[in-house]
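Just below sit the structures, each encoded as structure tokens.
FYI, it's all coordinate maths here, none of it is from the lab. Here the structure is a predicted model, which means the values were calculated and not measured. Cβ atoms are built from the backbone, for glycine too; each structure is taken alone.
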Structure 1
Amino acid sequence: MEIVVARSAGFCMGVRRAIDMAREVAQNEGRTVFTHGPLIHNPQELERLRSERIVPLAPGDPVPRAPVIVRAHGIPPGERRQIEAAAERVVDATCPKVSRIQQTIAEYSAKGYAVVICGDADHPEVVGLLGHARGPAYVVGSPAEVDALPDLAEVLLVAQTTQDEGVFEAVRRRILERYPGAEAMSTICSSTHRRQTEARELARDVDAVVVIGGRNSANTRRLYQICRELCPRTYHVETPDELPLEELKRVHRVGVTAGASTPAWIIERVVESLRAAGGE
């Protein structure tokens, strides 16, 4: 079994930056610090961070009088103000690329544009983006959902940073058909572009693909969907224990990729398990 690991597998810049910031705060404070929701969508890494006294606040938890870290996905301004009123201090680890989209939404909506976000309505990043709109704002996940939007005058289209590029392009075309003159900005981040491009290339060139990452990670699920369309033998695992090793032993080439919230130590363990099962 030959093992081929995608070059961009694992942490993106925004996730790595948020984790580094959280660790620095915890080390400097010498006490437990908190994150506004899970810092990343990977349960194994969250447990590891908890052991370093970095603890996520669950929905409904009171904000402690302690340092609170805003995660890479960002949050709505109203939530930010609530945290600032209760926490000892707030450390903003919002991904800079997400921050730029937030600013764009605020600027365009202040000029009277209706905002349309191509993404997952319940994803934390999208919830945060919606909070920066000062007027009408909508979330769509397909061209059909564009057809369900009301008549709008001036429209701004942006994308969740981890959105599937194919989906966004289909939505963009339909937006421009329905709202000629709309501002359509592809705000999918370059890391997502590289990861998805590599996933497609990998899936076309191997007999099976292993996609590593949390099941609550939207970008990991998208990688799985992309690979599954091109390579039916695609498996989504969180840990090495979930690998279908007996099936994988029967294939010649196995591709490995991972979501933006998947730490290197989990990727390494998965690859080690594949090698132990007969990989190269």
Structure 2
Amino acid sequence: MNTQSKAVLVTGCSTGIGHETARHLARAGFTVYATARKSDTLEDLKAEGCKTLALDVTDEDSMAAAVKSVEEAEGAIWGLVNNAGYSQSGAVETIPIESIRKQFETNVFGLVRMCQLVLPAMRARGEGRIVNIGSMGGKLTFPGGGTYHATKYAVEAFSDALRFEASGFGIKVVLIEPGFIKTHFADTARRSLDSVAETAPAFGAYANFNEAVATATGEAYEGPVSKLGGGPETVAAVIEKALTARRPRPRYTVTPSAKLLIMQRKFTPDRLWDLAMRTQFPRPGR
């Protein structure tokens, strides 16, 4: 395929998977629009050949302006990589409802709205690719991750529906399901727990549990288990495959940790899964 004529917009490029994906795709010959809430975090990507834009996926005007800017320059956005997202950890009772809404605004509603904004021009052109970054967390749930997992389950459902609805217009929708990826993701999740501790009246009843969640999160991304994970470049390479394959798969599972855990969860009854989780997390209670 001639990637030179393919304009791809990537959200959440300030760090991690988004940052590496923008760099990777630019080196592969795509016209890449790297975006983030603060465009000054993208300066090094300019040197890699990326065009940069400010884009906040929780702000309607920001999203609409970014899409309009690319469409005016390129005619249409050929590829959209919905990567922006973060993790809010903590027992469900302890997380302020405002924080839960914020999580959904970024991880789900922003993703959905970006799709809605790029689809008209894609349909008019009769081609396009939408790549949504989900997670193995959209197929299984760890204690203390209810809010984050709920957003990723939503991305699974949304992507499945959109894949069918858009296919007749020449638009392919692909879901990427990474496992443990060594980025600043874990640090964000741990900081979210610190924020909960400062604001939640019920935190004390879950203090040991939330502390165990923080420890488990760190070990998953930095301890021995991380050997089953990968770096952001692992995901970037799969995103390129999703964009360049003539017939991309509906979903790509990335890293051994994702393949192993999704398979385990698929064949593990709910009560047995709960028992397994009790070996890793203290169960809140009296």
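Starting from the value -13000: which structure in 1, 2 was helix-only ellipticity at 222 nm (-39500 (n - 2.57) for each DSSP H run of 4 or more, over all residues; to 500) calculated from?
On the way: 1: -13000; 2: -15500.
That value comes from structure 1.
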Taking relative contact order in percent (Cα under 8 Å, 6 or more apart) as the criterion, which structure among 1, 2 has the greatest value? 1
Tell me which of 1, 2 gives 18.1 when you compute mean count of other Cβ atoms within 10 Å over residues 115-122. 2
Figure out for me which of the structures 1, 2 the number 1.45 belongs to, where Cα Rg over 2.2 N^0.38 Å, for residues 83-138 alone was derived from the coordinates. 2
